[in-house]
Structure I
Amino acid sequence: MYELSIHLSALPVILVAGGVTWVISVLRHDVSIVDSLWSLMFLLAAGVYFMQAPADSAHAVLVLVLAAVWALRLAGHITWRNRGVGEDRRYQAIRRHNEPNFRLKSLYLVFGLQGVLAWVISMPLLAAMLAPGPLGLPGLLGILLWGAGMVFETLGDWQLARFKADPGNHGRVMDRGLWRYTRHPNYFGEFCIWWGFYLIALDAGGWWSILSPLLMTFLLLRVSGVALLERDIGERRPAYRDYVSRTNAFFPGPPRSPASPSHGETP
């Protein structure tokens, strides 16, 4: 059953965290810090839901642990990746298009918007935590799907970081490991993670939280994920198009022709 009051109780917590981080972004003149906060918003929501969950809910403990593992790993990775590089090009473009007074506008255009999105998408965490009783088959399948997603997301991030750290790979496309089978293994992993959370919620009767994985899928494919990143790369790096022509965009599959490590550019 959907508990509006419990769901609403997480929103101010998320927005306060966003407001504090916004102040830091103003001082640093860099709103990219919101990327590090993104997954932590879900962990905050999960903590709020957990405190109001039934004491005998196995789902609640499970979902809190899974959310913490995912959120802390992703936040740590993004923070490490972005250290010392300045504001991301995406946010520089948003800044240019919203001057003057972008510092104030970013409170709602960036931090507020992402906070509301995180709150909406957190619905499966709420649905799963409110259910007492043991896990059933959908919940077990959800754990497996979540695990597969974590492997794709973590391994994909690690492989790309290692590739970029090697000066010998400058000017070459990352088409090894998971990146040989999908251009965005980390985004595919995120997709699996949230459909996994939904299956755990479904096991607890939370069919109504279907909006969450659907919205996350839409964001990954059409808004802030694949579409935005590839438009940016395609405009800056024409050689990347060869990689696009032979590698699936999202769902993993065999390459359409042998990988050629001698051309292209790092995504």
Structure II
Amino acid sequence: MILQSYQIPTICLSTNHTSQSIITIKKPETFLKFRTSHLQNLRYLKSIGIINPETTTHKNPSPETIAHILSTVDFLKSRGFSEPDFPRLAFLCPMLFSSNFDPAEIEPVFKFLYSHLGASVEQSCFLVLRCPGILESNVEFCLQPTLVYLRTLGLEKLNYPTTLNAHLLNTRVEKLEEKVRFLQSVGFSYKESARICARFPAIFGYSIDNNLRPKFEFLVKEMKRSIEEVKDFPQYLAFSLSRRIAPRHFHLKDRNVKVKLNRMLLWSDNRFYAKWK
């Protein structure tokens, strides 16, 4: 480090004369600039939510770590993210801002989003923000196989910035296949199962044992309906069994009324109960 110097004159008094001597003092100007820069960077990272503002001084990251995190921030900004996005990224995907993280590790993910998925910069940012775990997924073994499988089932517009699309892309093929096999187990062909999934992709987020199976059992055993009705109206699976499906079914049953599933479930409470008092 090159240090500048300046001189301060001092007066020495004696009985015979007054003499002036020179004392040379080193001025740590560069060091002061470095310290100021470090503190400014630290305040900046705290202001955008990457470092907890309540972090005590002795627990603050080192200057080297701060510089490393800033390089990651610059990389993410170059991919379209803005400062308001960083608190969510830091909370849901803290590994991005660790001292041993290399931004080059997630570059393949962005290439996948742009090239294979066909997402724009804005769409890619939205998908990542909805499911930051995408950045931790392997393109070759997770993202690409999942995209191919979803398209095989007939799902389209997966680049659209929706929360559902973000989570679908970050779901392993094996997990997706479980829902298709379940639909086949209740009586649908593979082609019919694929069509249901394409029309109602939210099904991939539902539990088989706690959601799907009870609804099919209620449909067939209690409501005495055919599974063909689900093929025509897969949104049946989206409604709550205890709060919507069962109460409306029993209400109609008491009045000896039977209507199509979509009419039974899509109407608002006011319209439904006004129609069949």
Structure III
Amino acid sequence: MCQIKTIATTGGRPDALSLEKARFVGQILNIDVIERKKKSIKHLGEEQQAHLIVAGKNRFDYYPLGMTEPFFFHPSSAAFRMKRLAKGEVEPFIEMANLHRGDRLLDCTLGLATDSMIAAEVVGPTGRVVGCEANTNIAFIVQQGLKNYDFIAENLPLLSAMRSIEVVAQNAIDYLKQQADDSFDVVYLDPMFEETIEESTSFQPLRYAGLHDEVSDDWIREAKRVAKQRVLLKAHYKSPLFKKYGFTRQDRPNTKFHFGIILL
């Protein structure tokens, strides 16, 4: 089976900036840039038999072949979670990860980087947050969004956190194998990420196109080797992964997804 190619193009009414941004996509991802010529996304995708990355004036949109709704970067729930954190309210992810200033977190299922944004705010400039996304196109969209998304003044802390996140376009297991022992304080695994996405229509293109590793003995072994303090798992409350890999489950009443911890 042939791999579907990706092409870059402009918005429907491109200006010089849109064309420049399309060429930027082509250069970064080493893909062809095709003129839009007023063709619809559906028409162009089918004509080229390709996924499309559309360079608009304010953002990049990703249309996997056959999809009519784009995947694009946005902060999702990070803004109100950040405000909640600033008020001293409990943030379950941070509490379960036990993150502090200067800590290092590896997020193995980056998605829109919502959890990573909150983590980056907590660990601060002396810490480090790295997120893995195996799909090169998704990784590009998220990386550019984190780098360029703009906020009003009241969200400046979130903006700063976004800018500090390192995006790795690679399978998490492969990245883990390249890391030294104890090189991150926390390794975070969210294998139910796609099921979570399935419940939100705004995430459909990401569910369709994102590539995420299955949890395996190898993955858990590498995560435990690379993590200095703990491996954190988020999974459906009925998931067999908690028991299979020895995670201590932290029950969350009235929620479908629970956290599990392996202390090291």
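Derivation of every value follows stated rules applied to the coordinates shown; laboratory data play no part. Just so we're clear, the structure is a prediction, and the values are computed from it rather than from any experiment. Cβ atoms are built from the backbone, for glycine too; each structure is taken alone.
A value of 14 was computed for relative contact order in percent (Cα under 8 Å, 6 or more apart); which of I, II, III is the source structure?
Derived from the structure labelled III.
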Out of I, II, III, which has the highest value for distance in nm of label points 7 Å out along Cα→Cβ at positions 39 and 215? II
Starting from the value -21000: which structure in I, II, III was helix-only ellipticity at 222 nm (-39500 (n - 2.57) for each DSSP H run of 4 or more, over all residues; to 500) calculated from? I
